[in-house]
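The structures come next, written out as C-alpha cells.
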Structure P
Amino acid sequence: MNDLSTEKKATFRRFREGETAADWDLEEKIFQADHSYKCPTYVHKTPPCQGSCPSGHEIRGWLAIARGMDKPPHEDMPWQEYAFLRMAAANPFPATMGRVCPAPCESGCNRNAVDDYVGINGVEQYVGDWANENGVKLPEPGPDTGKRIAIVGGGPAGLSAAYFLRLDGHAVTIFESHEELGGMMRYGIPGYRTPREMLDKEIGRIIDLGIEVRTNTRVGTDVSVEDLERDYDAIFWAMGAQKGRDLPIPGWEGTENCINGIEFLDAFNQGYVLGTAQKVVVVGGGDTSIDVASVARRLGRIKEVKPTEHSSGTGFGFTGDDVAGAIVREGMKATLTSLFPVEEMTAAEREREDAKREGVEILGGVMPLEVLKDEQGRARALKMCKCTMNGMTPEPIEGTEFEIECDIIISAIGQMGDFDGLEDLDNGRGFVDIESAYKVKGRDKHFAGGDIVRPHLLTTAIGHGRIGAEVISDYLDDGTIERRPKVDVHHFNLLEELHRRGKDPEPYDHMQTRGTSAARFAIHNFEDRSDQQIIPHDELFLGHFQLVPREVRKERHIEGDEVLGNFEERIIGFTEEQARKEGERCMSCGMCFECDNCVIFCPQDAVHRVPKSERTVGRYVYTDYTRCIGCHICADVCPTGYIKMGLGE
C-alpha cells in the first residue's frame, strides 16, 4: 500500500490532516443545497419598551390584550381587567404612571424606525382609569409565611415593595412620617398631574390586601431601628429623598426668602401655601423645577381675601374647599433657570412646553453666582451669568453677568434623604449605600430602594420596590440571594401561559428518543432569551408594517394668566377605541403576533398553524421538519424577529 491509499483511508475525522473549516465554503454549501441542517426556532426576546421601563412592565403583553390577540382566560372578564392585572404584575400604579411617567418605553420603541412610537402611556392611563372606575381588585395574597417585614416610607418604592411582599404571603407594616401615603406622588407632584381621588384608589387597593399602616410615625424618633430589628424579619428602607439641596453660592445660607423646591411642593400639597410672591426665580432644569414654577404660576400673588360663609371673621379659618372661592389672585412672574440649554434640560419636553405656554420664562445655559440682598437681609435679586457645560460641570463665560430681580428664590437642583435619628445609615452624601440586589451595605436583613438609593423617576422607585420584594422573599427563604437576570423586568413565561390555559406539557416518561418535534412532553423549537437579550429593530422585518398615525391624547392647554387658580387636570385620557388602535400599532417585537407570514410564504408547506384547541400566545405556528429544507424564508418575513434559524434536525 502506498502513502496515497493510506491518506484516503476512511476515518471518523471531519478533515484531512492540515485542513481546517476555513478551507471549506460551508456557507455556500448550505445555501445552494436543496436542504440544510438549519431549521426555524422560535426565540423569545425582550422588546426595547420593556427593557427601557424602570418598573419592568410587560408592555408587549398588555398591548397584545388591547389589540385583542391575547384573550382573557374567562369569557365574562373584560379585556381591560385582564390588561390591568397584567400591568399590576409589575406595576400597581398604571393610572398614575400613565399620567406622569416621561415614558422611556416610548423613546425605546422599535416603531420609531417605521413612523412613530406606540402611545404606551395613553393605553396605560386608559386601563388604569377603567380599573379605578370599575373597582377592579388586585390578586389575593399567597399563603401566610409567618414572616414580618417593615417598610420605612409609604411612597412609590415602599408601596410597591409592600404590595409584592404581601402577594408572597408576608405580613407587612408601612411606617410613614406624613399623614397620608403616597410619598412624592402626593407631596411632590401637584394634584392637577396626579389627581388625589385617582391616587387614593390605587393606594387603597394595595392596603386592602391586609397591609398594616402607621402614619405620622417617623422611624428614628417615634420608632427606633432597634425596635424594627427586634420585631421584624426584614426591613426595607424606602423613605425617599425628602430634603432639597441648597444653592452652593454666596448669600444663600440663612436668607429667609431662599427655599428649596421640595419644601415648597410639600407645603403646597399639604395646603400650607396659598399664594406666592410677585417675582419668583426657580433654579433647576428637571421635572421638579417645572412643577415648582408651574405651581407658582397657578397660585399667583394673593391680591385679596374675600370672607366666605365658612371663614371665621377673625383670621383666615379656611378649609381646603374654601380656598378657590376665598382668594382673588393676580399674575406674577416666574422665571426658571437651567445650566443646560433649554432643549437639553432633563425635564420632559411636554412638561417644559406646557410651562412656557402657561407663562413661565425659561432661561437655559445660565448659572447662578450670588444671592444679592437688600437692607433687611432678604434676597432682592439673583446674580447670574451665561455658561457652557463641560460634562456636568458648568463653566462661566466672563463678561456675561446679569441680575434677575426676585422676591423668592427656589432651589430645585436636587434632593437627598432626611437622616434625622438615622445618621448611621447616611453614606455621607445623603443616601443609603446598597450592595447588589438592594441589600444595605454591612447590614443583615436591611434592604433599600427608591430615591433614598438614587433619585430618579417614580417608575424607577416602583421597580426598586418590586425587585426588592423578590430579593427579600428570596432572602427569607434560605438566607441567600440569587443572582438577578441581566434584563431584570417582568417577562412573558410560556410555561405559565400554557398552565393558565390548561395546556401544560405531558409528564416526561424519561425514555430516550430522537428529537422532540412530535413529543407531547416538550415545548419543541422554543428558546427563551428574554432575561439576557433585547431585540433591536434591525432583527425585525419592518417592511410588513404600514404607516399608521399615532393616537394622541388631548390636553387642556392654558395660556398666560388663565392659569391663575386653575388646578384642573390637563390630560384627557384615551377612549377605548384609541387604546385598541394603539395596541394594534404595537409590533410585538420578539414575540409572534399571528400575522401568518411564515405560513403563507413557506415554499415547502412546512409551516402550519397550531390546532386551535392547543393554541396560546407564543405557540401559534409549528414546523413540519419532514418538509422543511432550511431555506429560512420564514425568518426573513417574520415581522417581529421571533423566528431564528438554528442548527438541528
Structure Q
Amino acid sequence: MKSDSVLPSICYGGDYNPEQWPEEVWHEDAQLMRKAGVNLISVGIFGWSKLEPQEGKYDFGWLDTVMDILYKHGVYVNLATATATTPAWFVKKYPDSLPVDRNGVRSFNGSRQHYCPNHPHLLEHMKTLVRALAEHFKEHPALKMWHVNNEYACHVSRCYCENCARSFRTWLQERYQSIERLNECWGTNFWGQRYNDWEEINPPRKTPTFVNPSQELDYYRFMNDAIFKLFAAEKEILREITPDVPLSTNFMSSFKPLDYFSWAQEVDIVTWDSYPDPREGLPINHAMMSDLMRSLRGGQPFLLMEQVTSHVNWRDINVPKPPGVMRLWSYSTIGRGADGIMFFQWRQSRAGAEKFHGAMVSHSGDDQSRVYREVKELGHELQKLDELVGSRVKSEVAILFDWENWWAVELDSKPHNKLNYISIVEDYYRELYKRNIRVDFARPQDDVSAYKVVIAPLLYMMKEGEEENLKRYVRDGGTLLVSFFSGIVNENDHVHLGGYPAPLRDILGICVEEWVPFAEEQSNFLQDGGETYRCTTWADIIRLEGAEPLALFGEEWYVGSPAVTVHRFGKGKGIYVGTRPESRYLGRLMESILKERDITPALQVPAKVEVTERYTDKERYVVIVNHNAHPVRITLPADETFLNVFNGKKHDKELTVKGIDAVVLKKRRRT
C-alpha cells in the first residue's frame, strides 16, 4: 500500500446490500449517494450465497452491474470477500461445520457467522471464492479496497467441537514442543491434571468446577490464532492478485476475543465499528476506542467503518441519536484520527433481523427525512476537510493495554471475580478525556520512552521482558502510574513469587501483603490532605519499602494504612493506586501529575467540550466538539490565529461554538 489513506479525501459512505433490492433501486441509490457526497461503499459482505448459489457455480453478473453503476456516479467500492456467512448448501454438505458451545450443543444455520473456524473444508471453500472474486474484479476501476470477511468472531468467538480439539492439540504441540513442557506451563500437578499424551487434552469444555486457568488462557490464544488463519489465507490471495489494493477487516469496540494489536499489523489500515448508546450521554468509550484503534498501528489514521445514523435494533430499547448528534460524534472521531466516516447501512432493509436498524436512507426511501438531510449535510461538509487526510495525533500520555492480560484477569477463581478490565481502564481514560489530554495506547512491551506519563490499569499479567521495559522507562525519567492487582502473574497465569507485585516492587517501593476485595455494596474512603474520597471494589494492604503515602484508607481494620503511594526510582517515579477511587480523587491525582509533567490541553474550554488536535508536517488542526445543548465561549491564545476550515473565517481572540456543534480550525502562530 503506497499511502496510509484509501482515498485522497475523507472517505464517506457505508455498507450497501444491493442484493436485497431490484435493479431499479440500484440506480436510485447511486443518485442519492452522489447527492449526499458519498465516495466509498462497502458491497457484498453477506453475498456468498448470492455469488456462489451452488458449489463451484458463480454468478458475478449482478455485482458487475452494481459496481458499474456506482463507478459511473463517482462512488468507489470497498469490496467484501463475502466469506462472513457460509451458504446453506455448504452447511448441508458439511453439517459438522456448525459450531459447538462448551456444553456440547451444536448451533444451527439460519442466522449468520455459523461456522467453526477449524472445519477442514471451510478454508478451501473460502479461498476458492476469494480467488474467483479477485480474478474477476481485479481490473474494475471502482475497486478501491478489500473488506475481508466481517466482524470476525462477533458471534462465534470460540468453538469446542472435535475439529477444534484436534487443531488445539496441534497448536499446543507447536507451542510447547513436549508434553513435559506443557505440564510445567499449565501447572497440571495441581488437582491431578497431568497429561501423558497430546490426545488426552481437550478444549476447556464444561467441567464440574473451575477449568485450569492456564489451559483456558491458551484456548483464548488458540482461537485468536485459528480465526486469524482464515484472514491470513484470504489476505495471501488478495496480495497475489491485487497487490496495490489496500485491505482491511472491521474490528469492533471493546471486543475481547481477538488480539487487535497483533491483527492490526496485518491490515493496511485499521477499520472498526462503533455503536455507543445515546442514553449514556457523552460517548467516552467511543472516544477511548477511537484512540485505541489509532494506536494499533502506531498512530496511523483509521476508518470508522460502521456507525449508525439514528438507532440500532439490538438493544432492549433502541433510542435514536437526537438531531446533530450523529454529526457531533463523527467529528469526535475525526479529531481522534479518522480519515473516514462510514455507516451501517446505506438503505434500511425491508426484511430480516436488521430491518429496524437505522440507515442513511430510511424506509421512506426519499431524500426528505431528517436523517438523510443530516447525512447529506455531513457528506458535503466533510468534502472541505480533505487537507486533514493523513494528518496524525500527538500524545504525551500512554495507557498500557494488552489483550492477553484482559483474557487472564477476567478468568474466574480470582480474589474478585467481577473485575471488568475495560471499565477500570476507562476510569483513568475518563479523567484525561475530561481534561482534553490526548492519549495513546501501547502494549507493556512497547517502547514508551516518548511519553511523559504511562498508566497501567489492572496490569495483572506481566510477561517476560515487560518488567525491564518499564524499569528502563521510569529509570530514565518517566512517570508510571499502576493500579491495584497488577504485576501478579506471568504469561502462563503463574504467580510471580517474591511478594506482590514482584516485577514492580523496585519501581513502586512497596509490597502488597494482602488483598481485601469489596462486595458490590461495600466501600471505604480515602484521606488525603484533609479531604475524603470514596473508594470501591478493592483495597491493598500495603507495606512501604521506600515509597511515600499520598492517601490513606479511612476505615475498617486497615484504617490509616497507605492506599496511594509514590516512589522515586532513578530519574522518574512510580505511583501506585491500591484501590478504585471515585472520579473526584482520580481527577485530582491526574491533575497533579499533569501539572508536574507540564502536560496541557490545546485549549482551555468549559466542561463537555471536546478538543483534539491533528498534525501534518506543516499544519496544525484543532477539532472542537461542543456536547452541551447551549453555546460556549472559548478564549483563544493571544499569540495564535485560527482559521475556520468550514467557512474561512478568522478567529484571533475568542470563539463561540453553538450547542451540539463542531468546528475545525487551522492553527497559525502570529508573526
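We did not get these values from a lab; they are worked out from the coordinates using the rules stated. Since the model is a prediction, treat every value here as computed from it, not as a measurement. Cβ atoms are built from the backbone, for glycine too; each structure is taken alone.
Among candidates P, Q, the computation of distance in nm of label points 7 Å out along Cα→Cβ at positions 115 and 611 that gave 5.0 used structure Q.
Match the computed value 1.3 of distance in nm of label points 7 Å out along Cα→Cβ at positions 427 and 523 to one of the structures P, Q, and report its label. Matching structure: Q.
When FRET efficiency 1/(1 + (r/R0)^6) of positions 59 and 179 (r between Cβ atoms, R0 = 41 Å, to 0.05) is computed for each of P, Q, the one that comes out at 0.25 is Q. Given 10 as the derived value for relative contact order in percent (Cα under 8 Å, 6 or more apart), which of the supplied structures P, Q does it correspond to? Computing relative contact order in percent (Cα under 8 Å, 6 or more apart) on every structure in P, Q gives 10 only for Q.
Assign the value 41, 36, 21, calculated as semi-axes √(5λ) of the Cα gyration tensor in Å, to the correct structure from P, Q. Before the final figure, lay out the partial values.
Numbers: P: 54, 29, 27; Q: 41, 36, 21.
The read-out comes from structure Q.
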